[in-house]
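Quick heads-up: structures coming right below.
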Structure I
Amino acid sequence: MEKLQSKEQFEQMKNEERTIFMFSADWCPDCRFLDPVLPRLEADYPEYNFIYVDRDKYLELCQELNIFGIPSFIAYHEGEEAGRFVSKDRKTLEEIEDFINGLSN
């Protein structure tokens, strides 16, 4: 999964056709729980760009977006927020797939 490199890149990527940002941190055990399934998600949903956002590196961005728990996901479609799966709880592959399948495109 590509890692976010700058706030400018975030602004650019959210304006693309379909992008899902995963807010996470290396120290987060619930986030690391997802590591084995992330390649599968990217393979199963090739229409989306998946971008990893390090919560610690982009804390201000997380605050602007009301991301206070990780792992969390926000999807954008051509600059508009298409959906969010934001909470402090551990997520399962099935919950993430349900979130993606429920996005309004």
Structure II
Amino acid sequence: MIRHCVFVRFRNDIGVDERKAIHADLEALRSVINGMGTVRFSTNVSPEPFARGFSHGFTIDFRDAAARDAYLVHEAHQRAGARLVAALEGGTEGLMVFDLDLTKK
């Protein structure tokens, strides 16, 4: 399983309703991308001082790397991703992505 971790810095003018709409767009991808599983969203709740301004994040679990790769190029993901990036401080500068291979020991 691949856990796709995304950390973001939303612009100050992006309200709760827009963040929820972006989350809904991403969650809706589960119905069109085979092998895409659980999507979870949260604000940063770490007491450690290492977030570097990333205030929100989400994870998506994929059955395998092939499912993740299909997601990356899917046109629905491209649209949802563009909406997300438009809501971030500095566009892609307000984005960090890290994939974990949970099948490796």
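If helix-only ellipticity at 222 nm (-39500 (n - 2.57) for each DSSP H run of 4 or more, over all residues; to 500) is calculated from each of I, II, which structure is the one that comes out at -10000?
Considering all the candidates, the number was obtained from II.
For the read-out relative contact order in percent (Cα under 8 Å, 6 or more apart), a value of 34 was computed from one structure; give its label from I, II.
I
Distance in nm of label points 7 Å out along Cα→Cβ at positions 7 and 71 was computed and gave 2.7; which structure, I, II, did it come from?
Attributed to the structure labelled I.
Where does the value 104 come from, among I, II, when volume of the Cα convex hull per residue in Å³ is the thing being computed?
II
FYI, it's all coordinate maths here, none of it is from the lab. What you see is a predicted model, and the numbers here were worked out from it, not measured in a lab. Cβ atoms are built from the backbone, for glycine too; each structure is taken alone.
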